[in-house]
Structure I
Amino acid sequence: MKLNAAPFHLSPEEIRWVETTLAGMTEDQKIGQLFCLIAREIDEASMGEMLRKYQPGGLMCRPMPLAEVVGTIAYLQTHSPVPMLIAANLEKGGNGLIAEGTFLGSPMEIAATGDVTMAEKLGTVCGREGKAVGANWAFAPIIDIDYNFRNPITNLRTFGSDPQRVKTMGAAYVKAVQAHGVAASIKHFPGDGVDERDQHLVTSINSLTCDEWDKSFGEVYKASIEAGAMTCMIGHIAQPAWSRVLSPGIQDKDILPASLAPELLGGLLRERLGFNGLIVTDASTMAGMVIPMPRNQMVPASIAAGCDMFLFARNLEEDYAFMKKGVMDGVITHDRLNEAVTRILALKAALKLPAKAKAGQLAPKVDEAARAFPSKEHQGWARDCADKGITLVKEESGVLPLTAKRYPRVLFYGIESQAGVAYSARVGAVELLKQKLQAEGFQIDVYVPSPGMEGMATPTSSVVGKYDVLVYVANLSTKSNQTVVRIEWAQPMGANVPIYMTSVPTVFISLENPYHLLDVPRVRTFINTYGSTDTILDSLVNKLVGRDTFRGTSPVDAFCGRWDTHL
């Protein structure tokens, strides 16, 4: 480990701080540094108790209002003996941490613009806005490759299915975010998007051959490492081909997810790709990490295998005890413990946290941070991203533009989930789009299925001849713990399935999932927006009514490899 080399580039003075700080730590304090915990709201009593008992090395914040974010970070940095790493999922903009932050665009929307400078702007927004409230670590960019349209997690969170695009955009984000003093964390090594299963629920598999992996994920990771990525997040994803090469004779039952696999962490990431930065596990509460071995073994095994930090805890008191026993029993050797903590301290030194602590600059005041929000420049970039990204996947000749003069009577079909969980669709976006279309002068009726079965169903004449255009809006996104994202049609017998395309112009708009053509293959006009913010919906309406043109290019195969989706 070379602290004066990439990605740390520490000065002699910074190296001395790392060495002196390490030497002054007790074993318990070193174990505490291995943990990166989580905060969702201000609770000074519990945070104080957590800092006193465990002295963790870092903490990730979920999105909170600006004042709460600043208050949380200020408390943590004021009361922690060693400056803390403060992380957030800064994947789509500053809104991944701050409620008032900018949503620039999902990675797939960024990719649909075809403009690598948009990925730089994404990194810039995340770096500027994260730094403004005292964050110093972005759990981004996601450099997974969306090879499998059935994958329930990657989807809009990726830069698409083209390794070259993922490579260039991922590296661009890394450079931009780190230029603002916020460390990037490339994820999720060795690469999600191949399996159709969710690593939150099962140890998933990157099933590429070594050669296939080298030419895709390997090149993508190499580019971000060469761009200076300071950290790498490890998925609970196995890569059997490389495990078998790097660990000859390994039995199938012993092939582990990368977060527990020394041959992938040391042999592939460290040695073959030359990564010298900090390695952090993905969330340790995910089943993909827990399934392979008992938790009391898994917790220390992650560090022994080569991870430097352990993300979250199932039960902090219990997991800390598991980690401590792992050190006592020699599962984690003292050399491995010191190596991991050295990298944690080196990252803090590289981010200038000790110098900022000395100058009282680790966390801003609320009024200082508030001056960065909202950013008119960032909002302008978001409008530009939507303008360039929204994609007309296929179009029936002559149907567009949709104007109230051409199509005064609209039958509107909304398809929307009602759960507002992480990475899920924005609840209410369908209704908002309907209102925006009404403001354009359309007379809109919302489709309501009738209860009639065979022989008693709604007659064709209730649609054909009565309406000028049918508009479908799907607002369904991938999210953790939902293994399949498909359209669930209304009863009875799929009452709202598109069946009138040959009689009435039909437009299908997907706000949050680029692959819905699988379920509506013969729809002749299909649009992907890759998001549902007000900015995106406004841009969409402008394009629908002809005030603007569609400029996006699909970064994935929206036709899902099927012939009938092209019809």
Structure II
Amino acid sequence: MNHLRKIAISISLVFAISISVSYKSDFFEIAKQIEIYTTLFKELNLYYIDEINPAEVMDRAIKRTLNDLDPYTQFYDEQGVEDAKIAAEGEYGGIGGTICFKDGNLIIREIYKNYPAHKSGLLVGDEIVKIGSTILKEHKESYVLSLLKGLPNTTIDLELVRHGDTKQFSVKRETIEISPVPFYTMINEEVGYISFTKFNQKASKEVKSAFLDLKSQGMKQLIIDVRHNPGGLLEEAVNIVNFFIPKNKVVVTTQAKLDKWSDSYKTKNAPLDLEIPLTIIVDHRSASASEILAGALQDYDRAVIIGQRSFGKGLVQRSLKLSYGTQLKLTISKYYTPSGRCIQELDYTNRNLETGEIPKFSDGDVQAFKTSNGRPVYDGGGVLPDKLIETTKISDATKKLLNSDLIFNYVNDYYFDHQTIEPAGLFKLSSKEYDDFKNFAIENADDFKVESELILEKNKKVITQNNSKLNNDFDQFLKSIGREKLDAIDADKIVILNALEEKIVSSYYFKEGLYKHKISFDKEVKEAVNILQDSILYHSILY
């Protein structure tokens, strides 16, 4: 017995020493590489013939280092830390709108109802060219965007261009509260609807408030819509799941390299409602905390999941403070739903560094797991809905059109040509109005060129330099592609009309109008209502 104990102690000592040596070796290698880079950086700065901006060089080096990892591991400078704080807390001092930087100026893409931009008379499509005495074209995007934010109750003077006319506005900043629940309502006498767009620090509080309000209005079934919701705080997802399942139930577990960062998250409170029939609508852009919500409620057979397969982000990040007020948001663990599945889709560990190709877990051998009622669910590739509703397949030409500014620009013109429109829940465009848009697209066809057009135009420049007689042939080819492009758009008329209608009602009725339009015409919402109001169908899906 003593002999065996001595052997065990010896093995333990060898193991401990090997770990210590390995750790010291890793530490030495890290210190060595840092010293090499430090000396290189110093010599570059001292002797390189042109001036070097140390901050920009270091920023590029850090980003290049992180590029080979997953896209969620990110470095934040001081401004980035502040922006991340705003996103988590859900409020900041500003004018209340979504702004994009284009061609050296700021374009207003969205106005928030009852906030300074709205109250001051700014409109979607306005092009801000000057803030105070600062001419925007003379500065970089990060600086220009920072000028709009500031202390509440301070005033900024704006010069902007609206439909060719230059106008002056003074706007008083306010505290902008970014509500994670932009809309909720009763769809009919029994079915309630809650849409929320992010899991920030206010998410569970806002969802609870909306739920209780709908209950007071007679709600007997509920739709929760987390389409396009990229996630956020894991704890907020746990809190919201807790509204519908009992106390002390596991919602999600995390497994990290370090034991101290591995954890099991359980419900801590009494639920709001254990019986109400529930559906969750997801899509390809529902990610992270949205998938924890949908996955946990699916595993407990507590909700019917409707829509498209979710994004597939099964990774958890933690922010670590670095020197000089900077931070590193670092992927530290994977999370697992109550059934034990990890829904991560992309395998960043086995990325092909030469091609950049990232393999998908769903292309390999996926594992089956069981819900509480014994229904099969699978890991890899996101959360697969119980009721799958495939999206309409669209052409490359339509994808290019939807990703261009054509719809945005057309809607701006439409707004100025139409003083009023029908209520958001009734608004539909006619075939004549579609033809108007199509003519607008023809006039601006260069704004959504398909791949074949770009390739042909590039080859035309090269080839016709030596043989101008081929110009006519290339032009005929391009006209042919243009006709095919318009035919492809016509085939996707319904998709384009819906995109136009949603953008138009948003211009007149803000975010609220967009959701009212969805409730009236959205196929996922209609399917959710049908399932909820058919008790036999609802329970047949879950059992």
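Summary table below
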{"read-out": "Structure (I, II) behind the derived value 45, 26, 21 of semi-axes √(5λ) of the Cα gyration tensor in Å", "value": "I"}
{"read-out": "Value 16.1, calculated as Kirkwood radius over Cα pairs in Å, for residues 166-277 alone, assigned to which of I, II", "value": "II"}
{"read-out": "With FRET efficiency 1/(1 + (r/R0)^6) of positions 94 and 390 (r between Cβ atoms, R0 = 25 Å, to 0.05) derived as 0.70, matching label from I, II", "value": "I"}
{"read-out": "Identity of the structure behind 20.6 (criterion: mean count of other Cβ atoms within 10 Å over residues 230-237, calculated), options I, II", "value": "II"}
{"read-out": "Which of I, II yields -10000 [helix-only ellipticity at 222 nm (-39500 (n - 2.57) for each DSSP H run of 4 or more, over all residues; to 500), calculated]", "value": "I"}
{"read-out": "When relative contact order in percent (Cα under 8 Å, 6 or more apart) is computed for each of I, II, the largest belongs to", "value": "I"}
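We did not get these values from a lab; they are worked out from the coordinates using the rules stated. None of the values given here were measured: they were computed from a predicted structure. Cβ atoms are built from the backbone, for glycine too; each structure is taken alone.
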